[in-house]
Structure 1
């Protein structure tokens with residue numbers, strides 16, 4: 001199984017247990033904070049990611065970090081110790097990402113990106129957000145980008161689905177139709 005697949009599996013299990021025994025959002029903050037701690041300290045990240053260092057030593061390091069942190073929920077502690085025992089701490093960044101996606105899915109929230117040729121005023125962004133919410137049946141967290149190369153219109157991306165209403169794409173389609181008609 002790939003690292004991403006393993007991380008998703010661990011995140012799903014963590015979420016399911018957290019839903020039964022803890023505050024799912026707090027668990028997400030704790031696991032993200034631990035991952036950030038590891039990422040922010042190069043020597044720690046190299047130590048925990050080094051396959052030459054035995055898993056029991058990594059577990060001991062994780063135990064010390066948990067003890068120093070003070071307020072880490074039992075659910076997160078168990079997961080971190082399990083990852084250390086299995087020498088899977090390198091999964092942390094992907095696990096955090098997968099857990100956040102699981103939280104959003106549970107809350108019926110979806111992330112969307114909208115790219116336009118010019119910056120949109122706040123009222124237009126709100127209308128776009130409302131339209132995307134109606135289309136998806138979920139609350140939408142909207143990120144806007146500006147790319148003058150699309151000339152006009154907008155390109156909306158929700159997950160792997162792309163709604164391309166850009167002038168550039170429309171011009172490409174006209175060009176293809178004209179080329180096909182000329183043959």
Structure 2
């Protein structure tokens with residue numbers, strides 16, 4: 001099983017438990033902190049992922065981290081289980097997968113909007129509202145500027161792309177003209 005699939009299974013199980021406990025956002029913050037600690041300290045990361053380091057030593061390190069950081073009980077148990085199963089390398093992917101699942105649970109979708117010129121704040125708000133109406137979910141939007149679009153916008157919502165750029169329209173016109181030759 002791939003690391004992404006394993007991380008997704010752990011994330012799903014963790015989210016199911018913490019939803020029942022009633023504080024999934026808090027667990028997201030705690031899990032993100034553990035993942036940042038793991039990725040931000042190369043020596044710690046090497047020690048916790050090195051197959052020659054005994055699992056008992058890894059568990060000891062994780063126990064001390066859990067006692068210092070005092071995460072929710074479900075996350076503490078998961079961290080110790082990952083140490084026992086020698087799966088701590090999944091931590092960054094687990095945090096990302098948990099974040100995505102939490103957004104799905106809260107009916108939030110991420111959108112990336114690219115425009116030829118920067119959007120004004122009220123335009124960003126209007127765009128978010130239109131995307132929310134189209135998707136039926138709350139929208140968290142990021143914007144980028146790409147002058148090669150010439151004009152219009154390209155919105156990517158999940159895996160769906162809405163391309164309303166002038167560059168795309170010109171390309172379609174060129175294809176139609178070439179087909180008619």
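No lab work stands behind these numbers, since they all come straight from the coordinates. What you see is a predicted model; the values in this text were computed from it and never measured. Cβ atoms are built from the backbone, for glycine too; each structure is taken alone.
Before moving on, here are some points about what is shown:
- Each of 1, 2 could give FRET efficiency 1/(1 + (r/R0)^6) of positions 36 and 84 (r between Cβ atoms, R0 = 25 Å, to 0.05), but the derived value 0.90 comes from 1.
- Parent structure of the calculated result 12.8, 39, given that Rg and Dmax of the Cα atoms in Å, for residues 20-67 alone is the read-out and 1, 2 the choices: 2
- Comparing distance in nm of label points 7 Å out along Cα→Cβ at positions 44 and 124 across structures 1, 2, the highest value is found for 1.
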